[in-house]
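**Student:** Below are structures written as structure tokens.
No lab work stands behind these numbers, since they all come straight from the coordinates. Because the structure is a prediction, the values reported are computed rather than measured. Cβ atoms are built from the backbone, for glycine too; each structure is taken alone.
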Structure P
Amino acid sequence: MNEFRSTTQIVRAARATLPPHAWDYIVGGAETETTLRRNRIAIERLAFCARVLRDVEHIDTSTTILGTKLRMPYILAPVGSLQDIHPGGSASQVRGACAFGTLPVVSSVTQPSIEESGAAASGDKWFQLYVRGDIDWVAEVVGRARAAGFRALVITVDVAHYSNRERQRRHDWVADGRKAPGGPEFQARLNWETLDQIRAVAGMPVIVKGIQTAADAQIALDRGIDAVWVSNHGGRQLDHARATIDILPEVVSAIGHRIPVIVDGGFMRGTDIIKAIALGADAVAGGKMHAWALGAGGEPALARMLELLRIEVETAMALIGVTSIGELDATYVARDDNRAGSITPFPLLDEPDETQP
């Protein structure tokens, strides 16, 4: 897999390898996919304010979040039904992330089991939960995650109802994660009081994923949540939502760096990550990239994707004149509404791959 010389080649390999329903599951959004496009447009709209004549011979891309050191400020977001993309499912996600030196966040609606995913590799890992039962059910599931070595609990809060994803409907395909019996009514009833109950039984830091306003970030802070995760589910839930990178500065301003802020939503290149960190995020999460990498070639492709992404982060840091993640702030980015053309992060995807015979 070291033959992959760019992330574009990995995405191209995934498209050639995956069946159409799996490809559409990864790339698709809800309904008109406006939210999905807005995520990318808003990232592209930000330009760098590069500083020059600075010594950038030595670059440190590492950072720390909730006590875990990361080789770069990028973690692997939870992806449901990951076993539909690669047979190893979340165990492959865990092995690839831990081997590289970043955090895997394992979805509660993917395979293999909590215990198998937790035992797949040594290293810190987080567990993401869709609430599909009462507080006793939550306590049992979270207890299993804690015993399996997971160090933090991520509660996804933007799925009160499952969205209308037309790319999946056209294949008449339902992801494995939705076939399992469960209680979707509990997800619909989820509220701040429920989160208080979950915090009381969690026995580990609790992160709220799906924050889309500064007001809700403030409530999370006031109720003792350990970190907030700015997310619109990658455009897969509410259509016509705001882009997450536009929401991010408002959230950071509201909570004043008192707890970590994570963001996802269309971040697929090293420059994307640097923009989010400059605007105050402590880490960026991505789902599509590791799903594509696993589809392209399993754990070796995942390891290669992460290394290529780290090189992109390092290159961007050097070219804007910083040597550590902590140096980044909003002075390094500015809004520029001049569109540069395509909003795809992989402009060469549809061109012939000259590296192949």
Structure Q
Amino acid sequence: MQNQLSRRELFALAAIELNTKGFCGWPTMIRNSKGELLVVYSGSREAHVCPFGRVELIRSNDEGASWSHPQVVLDTPIDDRDAGILETNKGTLLVTTFTSLVYQKNKGYSQAHWQAMERGLTQAQRESLLGAWMLRSTNGGLTWSQPYRVPVTSPHGPIQLRDGRQLYPGKRYPEASGEIGVAVSGNDGVSWKWLATIPSRPGDRHEDYHELHGVETADGRIVVHIRNHNKVNAQETLQSESKDGGKSWSVPVAIGVWGLPSHLLRLKNNWLVMSYGYRRTPRGNHLRVSRDHGRTWSEPIVLSEDGTGDLGYPSSVELASGELLALWYEVMKPGTPAVLRTGRHRLA
């Protein structure tokens, strides 16, 4: 499912590092209806796995040239991880995350200041905070609702459909079943219900599908990308589609893309862009373009290729100029915290 772009131009190769603090990971960026860029991520961390993660938000009013000081959106007493964000067609902001106790198995768990994080709660209280969570803001992110549980989790969060509904492709939480599919909201993200399961390929374990994201195409289909850890097409992106608004889904297929997870964006000209991490030498981040509503994808366009370790989870937005701004997280030097980076590109 590939086609060669007739021409592609890298607008700016040099990536810019954002001025955030601590280890920052798993970000999502949007451009809202007012032209403001919003980024949410798990910040103020010590490491990839630790108890200190919290959901932070930064803004740019100059198309990514400068960024605000981080605003804390959620900080529970356990690890708050991957953060997604959506602006609904009513202007409401929806932020998603999930909480984790995996750090209790990390070798750093014996450190005194990690142990101090544990003393304020019982283990039962900590476990009661586990879940997939959403927060709403109806005033542009000035204030936020209390977090509430949603039936699925995925790094980049839900998408807006043209019929007014919000659709959240993801993995059921809790993850005991390993089931993937979509949840739907018909009331601007206030409440969610399970809508449909995405089937597995013959021979695949659905437990080895992860980290979905979706986009509605101009021809009325919904395309979802899936992080695959089955033996066949291991660590490749799989694609499933719905032609009936998310009620039923095709069996996932490989699209010839090694790398994950994918973030999907529809441009003003109705092309689709997928952005994803590439953890082979040279390590970095790539994007690909589809000019036929997701039926075929271009060869990779390099966003970055100077990675030395932990990196990825890029997302992209289309700027007023038509340029693409991509954002991801990356450990720039072994032993240092991951930072957020951006790069600008123009498609020709």
Structure R
Amino acid sequence: MLLLNPGPVTLSERVRKSLLQTDLCHREPEFFDLQDEARHRLIAAYELDPAKWSAVLMTGSGTAAVESMIAGLVPEGGRLLVVENGVYGDRIAQIAQQYGIEHEVAKYEWMQAPDIDAIIAKLDAGTFTNVAIIHHETTTGRLNALDQLSRACAQRGIGLLVDAVSSFGAEAIDFDGGGVTAIAATANKCLHGVPGAAFVIARRDALSRAASRTYYLGIARLAKLQNARNTPFTPSVHAYYALVEALREFEDEGGWRARHARYAALAEQVRAGLAKLGIESALPAEESSVVLRAYRLPAGVTYETLHDALKAKGFVIYAGQGGLSKELFRISTMGAVTSADMDTLLSSVAELIR
């Protein structure tokens, strides 16, 4: 079965076999070697300066990393502006609400791009310490623009917190623009690891000032102990094995730029093939991530019919979310999938439509 959903992904044999390594106690030096390698490789993935940036690992899904980032890196007494144009922006607003973090939401329709000029005007009119935005909003496949907002945040001394769960490892992220304080991401999307390991990459100076609102996901304690080759809790050891092997494979294959090119080619193959069948893209390609694209359901075909027919052929696709569930379906090209696999997918869709 090939997974064309936005994580978890179809694993390479190399990563799958890494799960068969020896059982390992998380208090032994061998585990801390593994943890150190994962953290080093995550920083190296975007060629970051380890003197300025630190990778903080945690056991959980991508949402755990986002929660840790928001709860820890919005300072006590801080005020957060949440940019929302999909499910995951709404999730950040819910996290802020849960922790009693004062926040405001710049809300847009799910099919709409955020108005960055209007957001910057809102920053100038208010007193915000941080902005949170989704990079790749997988609700629609939209890639939200970061660079202008990042520069504006840097100029105003406002920390930009980025949910890069579905973009880290395959899309450009300007860490040097000055505004990005931290990104949250996970092992089991563009890095092609397994669920259970997530991480925040944050500026070291921000980590030194982190708030302490949460226990298990407290980013300051996680960072401090990991720097000392320690860990506060039992991590998902085998997920760390897979993350390290996935990061080795990622480097061997050419890093994020090569992965971007690979995804872009597969995404365009699917887009063009579906267009020939009369199936429209929900968003223009230039506004979409290469990681996932959303498409209009063909006339007279429900998502359930399409999903079940393709699953019978060995493909798992993904539904639209919320009010879009009756209009859209989504296809991701992450993981160990090939151009030949996409040809088979397109033939299967054509057969169903006929």
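**Student:** Can you tell which of P, Q, R yields 3.9 when distance in nm of label points 7 Å out along Cα→Cβ at positions 55 and 111 is derived from it?
**Tutor:** R
**Student:** Still on this structure, please answer the following. Hey, distance in nm of label points 7 Å out along Cα→Cβ at positions 31 and 199 derived from one of P, Q, R reads 3.9; which structure?
**Tutor:** The structure behind it is Q.
**Student:** Let me ask something else. For which of P, Q, R does relative contact order in percent (Cα under 8 Å, 6 or more apart), calculated from the coordinates, equal 25?
**Tutor:** R
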